[in-house]
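Right after this note come the structures.
Here, each number is a calculation from the coordinates, and none is a lab measurement. Computed from a predicted model, the values in this text were never measured in an experiment. Cβ atoms are built from the backbone, for glycine too; each structure is taken alone.
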Structure P
Amino acid sequence: MKKIRTPLLLSLILGISCFSLDLKAQSTERNQSLSEKQQTLIPIVAYTAIGDLQNLKPALNNGLDAGLTINEIKESMVHLYAYAGFPRSIRGLNTFMEVLDEREADGIQDEEGPEASPINDGRDKYDRGVETLYELTGSNWGKPESGYGAFSPAIDTFLKEHLFADLFERDVISYDQRQLTTISVLSSLDGVEPMLGSHFNISLNVGLTPGQLQEFVSIIESTLGEERGDVAQAVLNQVLENRNSEHYNMTSILPEGNEVTGGNFTGTVWVNMIILPNDHLNTNGGKVKFEPKARSYWHTHPGGQILIVTDGTGYHQIEGKPIQIIREGDVIKVPPGAKHWHGASHEHSMTHTAIGPNLDKGGVEWAEPVSDEEYDSLH
């Protein structure tokens, strides 16, 4: 494959040039491969997007044989209409129906899979779409004051209310599956390189690694040909170069500290206490790095706690509330006495500065470990 390094405007479909959020994969993650289900999803979406129904049929058979459920494939074809249009989506769904009929006639019983859960969120859909965008990009989106969204407010409304609320809130497929669907469509189309770059960025944000995206490009090349592969490769090269050059890793300023063994954490955790309480300071603070899947036990702080995420992505949960995804730049203010836990995500490490104010009210009070079931409930 030719390595093209063409300068490209990498703007989100909503109009930004690049993301400030950096969830850079760790070196151990770069070797991870796409699963067989992920690999087979890419040709299904690509062939649907370009209307190649002849090649779509064997791709659908491969996906079903790899374990994709009927509802996962249907949802991907529904999702892709937002980028390739209703005609391509509907023709893909009709072809899928034919394949299922043929497999049933051959005695093959494919797994239906879960359907979308009811959405009971009564908040304004525009606000929900803005919230989803923050979760995907780390940027706060409101009413646009310039650009195409201000020029045509209707498209801004449709994007946020329909694409990022109606579609993205459906739980049949995960965010990484939706992003694989999106970049498969965009890699199949001409003249949409800025949007492809933006969605490569989002793919990295939701947990796909540079190595997995490189594998994605190889599959696009084998599916759609060298020319399409070269374009996708050029865009991915630029995205990774931009993220690496723009990343300012605050965690490198301070050493990792000491590895915590046993005690009140699950997994590998490093702690460097940089503020120790004394007669003049009624607080403490330290740098804490969690390796992937590492987390604290449940605990409380009588005086509350402040967490400032300086690198990576992780989770935080207050008892009785849903798990919160936390990213570089997030500040979490834990109320006094709130039982909570925090740690790294499944795929990424996470580093934060933990500040314990009001120590005159008492120090941390540790409780039980966070179970695997509790930790995995968001994944």
Structure Q
Amino acid sequence: MKKAVMIIIIILTVSFLSAQKFKNLAKTPPMGWNSWNCFGPDINEKLVKEIADAMVSTGMRDAGYKYIVIDDGWQIGRDKKGNIIVNKKKFPSGIKALADYIHSKGLKFGIYSDAGRKTCQGLPGSRGYEYQDARQYASWGVDYLKYDWCYHGKQNSEASYKLMRDALYKAGRPIVFSICEWGTTKPWKWAKDIGHLWRTTEDILDCWDCINDWGGMGWTLILDKQVGLEDYSGPGHWNDPDMLEVGNNGLTTKEYRAHFSMWCMLSAPLMAGNDIRKMLEGTRDILMNKEVIALDQDSLGKQAIKFKDFGDYEIWVKRLKGDELAVAFLNKGDNDFHIIVKWKNILRKFGLSENIYKVRDLWKHKSLGTTKTVFDSNLGKHDIILVRLIK
């Protein structure tokens, strides 16, 4: 009897310590790159290594981008023992060798699977193999798992993701767990103690406000769906409005600038989805604007709220550490908009009306005076003005 009790205590202790390792992850939104938006399932070892090289040579690693995540398309089957089989034509050296290469660059490695029996590309999912797959990922040196929701049948989403979380705990290697359930069962209400981030909508499309019949949508429509979710997001548990489309050629430079700005205002994970080997200067300037990234990575971890909505024109405000604020003026319409704002109205909302702040434009990298003066500016169509109120 005493031996049985001791075994139970040991198991509970190990489980607790594993959980603590995972709770220390993603204290700020994860930053990195994912293969899907640009390459879909057409990925291979050479491509991923070149992306890792480019992450370093372009300066993206030094700007905070750490994770290289391969999405659907790396696996091909299972062997007689149920072990997942890597597509050797695509990854001839195997996944561990690829992870080792990425780690040698000072980066972290991420992989993809699915809570259903198949991935969205019809390849083997992890249903029924959760513990086996988690052990495999740990042995390969995986640091991040994106876990999708195709071919799930009548599975319960919360139970399915909790099962893989427990498997990751048991495997012992701290792995950021990205829940890609598309927001269908409101994961923000149940996923805080299961994953580090959870998708709030279906897939992002490389457009301003288009919508696909299967549910994919442009980034401004995804932005609309983040309103009201701010209380669920914070250090270690983030709302995820999906990966970035910046640099994939579907939008103009200023539209991508607005997209990136709002993802940073939302404290969203910043997973670049472009071919960073071939970035244009405009794309590079957006993805590596350290002043804007600082909003996303602010340790307070507050998601912005929509302060005012005038139809096509919106004001969003994000609270930052040290009683500072970030304010985004977003024009979603097709006509220019003339902005006149008295800062005290915004400061009063956050109990900061007694303070005087310097106003800094984070894209022009220049001072716009202080909050003692009225803010008066023109805002072009499909554009954004992003400022920080600095004490």
Which of P, Q yields 21 [percent of Cα pairs over 40 Å apart, calculated]: P
Comparing relative contact order in percent (Cα under 8 Å, 6 or more apart) across P, Q, which is largest? P
If mean count of other Cβ atoms within 10 Å over residues 38-45 comes out at 17.9 when worked out from the coordinates, which of P, Q was used? Q
Of structures P, Q, which gives -9000 when helix-only ellipticity at 222 nm (-39500 (n - 2.57) for each DSSP H run of 4 or more, over all residues; to 500) is computed from the coordinates? Q
Across P, Q, distance in nm of label points 7 Å out along Cα→Cβ at positions 46 and 302 reaches its greatest value in structure P
Using FRET efficiency 1/(1 + (r/R0)^6) of positions 86 and 230 (r between Cβ atoms, R0 = 25 Å, to 0.05) for the comparison, can you identify which of P, Q gives the largest number? P
The value 4.6 for distance in nm of label points 7 Å out along Cα→Cβ at positions 110 and 142, derived from one of P, Q, belongs to structure P
